[in-house]
Structure I
Amino acid sequence: MHPALTRCPVCQNELTVTRLQCSTCDTVVEGRFSSGHFANLTAEQLNFIVTFVRVEGKLNRMEAELSLSYPTIRNRLHDVIRAMGYEPGKEESPDVAEEKRRSVLEELDAGKISADDAMRILRGEEN
């Protein structure tokens with residue numbers, strides 16, 4: 001079985017899951033389903049997470065396992081955190097972060113803020 005696509009191969013926008021099927025009894029459920037945070041990760045990022053969990057989050061073991069330096073491991077971890085929709089070091093809950101992101105994008109779309117302002121707000125540089 002192939003991994004599910006998460007991005008449109010034409011425009012690169014996020015795909016929406018609309019159909020699920022049981023491989024045993026062929027039951028089909030249709031609707032709009034959330035893919036979850038892991039759907040945004042690349043295969044390399046997912047492998048990183050699997051290794052991270054296997055070594056119990058110990059970065060020194062990750063260094064040995066992946067033959068990478070501590071700063072590289074930390075940077076890759078931060079990339080995964082960002083791909084999941086969070087900002088490293090921030091204590092914001094996922095719901096608050098998603099609501100804030102949606103609000104900022106609505107303000108940007110309405111012309112109330114500039115793209116630069118939106119980026120600063122989403123990075124946590126402004127409230």
Structure II
Amino acid sequence: MLAKRVLVIDDEEDIREIVQASLMIMLGVEVILASSGQEGLQKAVEQQPDAILLDVVLTDVDGIAVFQKLQANPMTQQISVIFLTAKSNASDQLRFAQLGVKGVIAKPFNPAKLAEQLLKVLGWQLEN
């Protein structure tokens with residue numbers, strides 16, 4: 001199990017719940033949930049998670065804008081951000097890489113493989 005905290009910013013309740021269950025069961029990490037970009041920005045500052053899973057398409061503000069605000073804030077710029085997105089064509093992937101996100105997990109994702117994908121992108125090891 002990992003003594004880590006992951007913030008999930010997604011406006012779809014089903015996605016938040018699936019991600020939370022998957023990461024808690026498979027990795028034992030603490031999962032913090034935010035249903036909007038603004039809420040996510042606030043929780044990132046207050047909770048200081050180890051990583052953020054961020055939906056690119058949010059209803060209140062674009063996920064890319066949220067990422068840029070996280071990077072502009074000294075209190076959150078060190079947090080690893082992984083985009084969760086249905087936008088997974090080559091040009092989108094290149095654009096995301098140029099922004100400096102840690103990685104991209106495509107939607108729809110396999111809940112059974114999500115933890116493994118997260119570990120790989122972040123370079124985290126399961127603790128014994």
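Quick notes on this structure:
- Mean count of other Cβ atoms within 10 Å over residues 66-73 - highest-scoring structure of I, II: II
- Origin of the derived value 20, 17, 15 (semi-axes √(5λ) of the Cα gyration tensor in Å; candidates I, II): II
- Relative contact order in percent (Cα under 8 Å, 6 or more apart) derived as 12 - corresponding label from I, II: I
- Value 0.50, calculated as FRET efficiency 1/(1 + (r/R0)^6) of positions 2 and 114 (r between Cβ atoms, R0 = 41 Å, to 0.05), assigned to which of I, II: I
- When FRET efficiency 1/(1 + (r/R0)^6) of positions 26 and 74 (r between Cβ atoms, R0 = 30 Å, to 0.05) is computed across structures I, II, the figure 0.40 traces back to II.
- Test item: mean count of other Cβ atoms within 10 Å over residues 18-25 calculated as 17.4, pick one of I, II: II
Laboratory data are not the source of any read-out in this text; all were calculated from the coordinates shown. Here the structure is a predicted model, which is why all the values come from computation and not from measurement. Cβ atoms are built from the backbone, for glycine too; each structure is taken alone.
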